[in-house]
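Undergrad: I've put the structures underneath this note.
Throughout, read-outs are computed from the coordinates displayed, never taken from laboratory work. Nothing here was measured: the structure is a model prediction, and the numbers come from that model. Cβ atoms are built from the backbone, for glycine too; each structure is taken alone.
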Structure P
Amino acid sequence: MSLKDLISLERTHVGAPGLSKKRTLELAARLAAESAPAIPGQSPPKSADLFDALLARERLGSTALGQGIALPHGRIAAGATAMGVLIRLADPLPFDAPDGQPVDLVFALFVPEDQCQPHLDTLAELARLFSEPELLQRLRAANDNFSLHERMLDWLNSTHPQP
């Protein structure tokens, strides 16, 4: 699964108030549910179900990586399309990060339950991606949804060119 295929402008948000970890996960679930790709024969995912998936994973341990980054993730129905939500919070918030730093960049990942290895591979790729200081600086400088989305795509296009 390509990182470029995971994000869309509709699932990119700048300036979200970082009221709490729970509210941030709710926002990610809502953005994903509102713009989930349609799958013939399947009902679109519900925001509450996506939120429950993120919350269940977060209860196992924080998905914060450090350096202000969190990668919450959850499983969705088999056969669904994987998707991501990129959020830059207005104010950093505690996320139980290993370095103790508050989180301001959140990439929520939703992967079908029948794609175990792709889920793990994508998480590893995202962790590598979000360890790039220059990318983090660019994302943190984005002032609106469009520029955040474009900065992420530009970075992915420069580091993951099409064959």
Structure Q
Amino acid sequence: MFENFSWKAGTSFPVKAETAAKTIRDLQKTLGKDSVTAKELLDDSRDANAPLHSCFEWNNDIAAEKYRLSQASYLIRSLEVRYIGDTTPRTVRAYLSVTPSPSRQQGEFVGIDVILSKENYRKQVLSNALIELRAFQRKYSTQEELLGVFKAIDAFADTLQ
């Protein structure tokens, strides 16, 4: 049984996670299906009195700029390069997000060639990989078929410590 909804670490919304979960479940019932799309949830939240209305940016000027920033990030993340290292050549992302200095709160995109040549960036990338692997582990922890993968993730975590 599933209970006690919470927001994923690092996220922030102006409503309780329980409210969001109930709203989504109610919308599914209203729609008469087991799923919900992002558009359906957005449309359901347009009314100022809707429970999740405050979770969205309704000022079109601000929303448009945020969308363009999202597009720019998507463009950078979409670039790939053929990497020829010590092993078989493969295609990898050309840019990854790293934090250039401790004083910077937000990551910046750095070319994979620079990341591979600077130990501090390489360590950040490996640390970020572990964060993503742990998120994968949490997301699929109910799937017993993945136990071997989870053990490999734990072993990888041990090598980083």
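Undergrad: Figure out for me which of the structures P, Q the number 10 belongs to, where relative contact order in percent (Cα under 8 Å, 6 or more apart) was derived from the coordinates. Working shown, then result.
TA: Working: P: 27; Q: 10.
Answer by label: Q.
Undergrad: Taking mean projected area of the Cα convex hull in nm² as the quantity of interest, name the structure among P, Q where it is greatest. Working shown, then result.
TA: Numbers: P: 9.0; Q: 13.6.
Largest value of mean projected area of the Cα convex hull in nm²: Q.
Undergrad: Say we calculate mean count of other Cβ atoms within 10 Å over residues 44-51 for every structure; which of P, Q gives the highest result? Can you show the working numbers first?
TA: Numbers: P: 17.1; Q: 12.9.
For this comparison of mean count of other Cβ atoms within 10 Å over residues 44-51, the top structure is P.
Undergrad: Quick check: -13000 is what I get for helix-only ellipticity at 222 nm (-39500 (n - 2.57) for each DSSP H run of 4 or more, over all residues; to 500), calculated from one of P, Q. Which structure matches?
TA: On the way: P: -13000; Q: -16500.
Considering all the candidates, the number was obtained from P.
Undergrad: Next up: Going by distance in nm of label points 7 Å out along Cα→Cβ at positions 28 and 76, which of structures P, Q comes out largest?
TA: Q
Undergrad: Related question: For which of the structures P, Q does the calculation of distance in nm of label points 7 Å out along Cα→Cβ at positions 20 and 148 return 2.1? Please report the intermediate quantities before stating the final value.
TA: Working: P: 2.1; Q: 3.5.
Going through each structure in turn, the value belongs to P.
Undergrad: Which structure, out of P, Q, was distance in nm of label points 7 Å out along Cα→Cβ at positions 36 and 140 derived from, given a value of 3.4? It would help to have the intermediate numbers written out before the result.
TA: Working: P: 3.4; Q: 2.6.
Considering all the candidates, the number was obtained from P.
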